[in-house]
Structure P
Amino acid sequence: MNIGEAARAAGVSAKMIRHYESIGLFAAPARTQAGYRVYGERELHLLRFIRHSRDLGFSLEQIRALLGLWQDRARPSREVRALAQAHLTDVEAKLAELQAMRATLQQLVLSCHGDERPDCPILATLENGAG
């Protein structure tokens, strides 16, 4: 299949496939005599693996490591788990930051009258850096 068909089948854009190839995350497939890329089931499998990894928020460098582990059938699963655990820890930290941000914003929105008066606790808080 061509790059457009592979992109649709894998759930990624053709532009992302080219990007993955350019950074060495995904090996360039065979080409026809006319120079067109030709994708098969192996390439689709790799692209889906990358897409699923991206859907879980893994960075490109983490995906590179996961691909290496996935392709190494002799790998200890503890290495995969350690990588996923580190990512989970990062996600939990980001989630805590977002929850704190949400609570602050909720408080600010509730404190603002939202009427014709010019005074606004939201702007005062932003000006003073408190929150």
Structure Q
Amino acid sequence: MAFQKLFVNLPIKDMNRSQAFFKALGLTFNPQFTNEQGACLELGENFFAMLLVEPFFQGFTKLPISDAKKATEVLIALSVDSRAEAEEVVAKAVAAGATTPNAPQDHGFMFQHGFADLDGHQWEVFWMDMNAAPPQM
């Protein structure tokens, strides 16, 4: 089996603030699936994050919404084409108000750095040279 698309649903507090943040990173939203309750953030050809205001998000689960600023709910990892691009994405995020919960890590064959967005969701941005990766991890 192979899945066709990935949609990660994330609770947010303020739609306008969240959209402005991700637009500052150079990302876009699919207007067909964006309104005042949810916004479809385009991460790649078949990869999306649905930013859902908390009351709307709560309608999809009976469990309480975790506070991503106090507990890790998920780590969202996104690959890019180079180390420089990873550093650029994190720099743009920080300039738009994000924090960096961890220092950058260089493993030789892989470089990673990340940011926590305005709602505390952690995004790991990494570059990896698959040809230089160890044979087994």
Structure R
Amino acid sequence: MMANIEESITYEGGCHCGAVRFQVVVRERKADDCNCSICTKKGFIHLIVPQDRFTLLKGEDNLTTYTFNTGVAKHKFCKNCGIHSFYIPRSHPDCIDVNLRCLDGDVISQFEIVPFDGRNWEDNVQKLQK
């Protein structure tokens, strides 16, 4: 059963080694599976939330940032284990994009996963919702 937009669910997650931990408040359990080159290689499933629904609990000093192309997206990852648990997306630079795979427990089945054609990003970016 999918959550109504009015319901808020709080999840915690982090990187593989545990150095980076965060909390995210989710109102709609819907995430995007992008087929662009970086998302495909990282296995990133996108859960975009406003910044006020994301809290970095620990590990800011363990994060490093990768940028490419326009430099707008800030791909954050743990400098210890290399896991990309969240980043600032180019599509919504005022938000945080959490990797659904980095949430604690087996929660992916609780979300509707929507395919996103990121290989043709410019033609499809307006389809992304936050």
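In this comparison of P, Q, R, the computed figure 2.6 for distance in nm of label points 7 Å out along Cα→Cβ at positions 21 and 109 is attributed to R.
Here relative contact order in percent (Cα under 8 Å, 6 or more apart) was derived from just one of the structures P, Q, R, and that gives 29; the source is R. Out of P, Q, R, which has the highest value for mean projected area of the Cα convex hull in nm²? When mean projected area of the Cα convex hull in nm² is calculated for P, Q, R, structure P comes out on top.
When helix-only ellipticity at 222 nm (-39500 (n - 2.57) for each DSSP H run of 4 or more, over all residues; to 500) is computed across structures P, Q, R, the figure -21500 traces back to P.
Values in this text are rule-based calculations from the coordinates and carry no lab data. In this text, all values refer to a predicted model and were calculated from it rather than measured experimentally. Cβ atoms are built from the backbone, for glycine too; each structure is taken alone.
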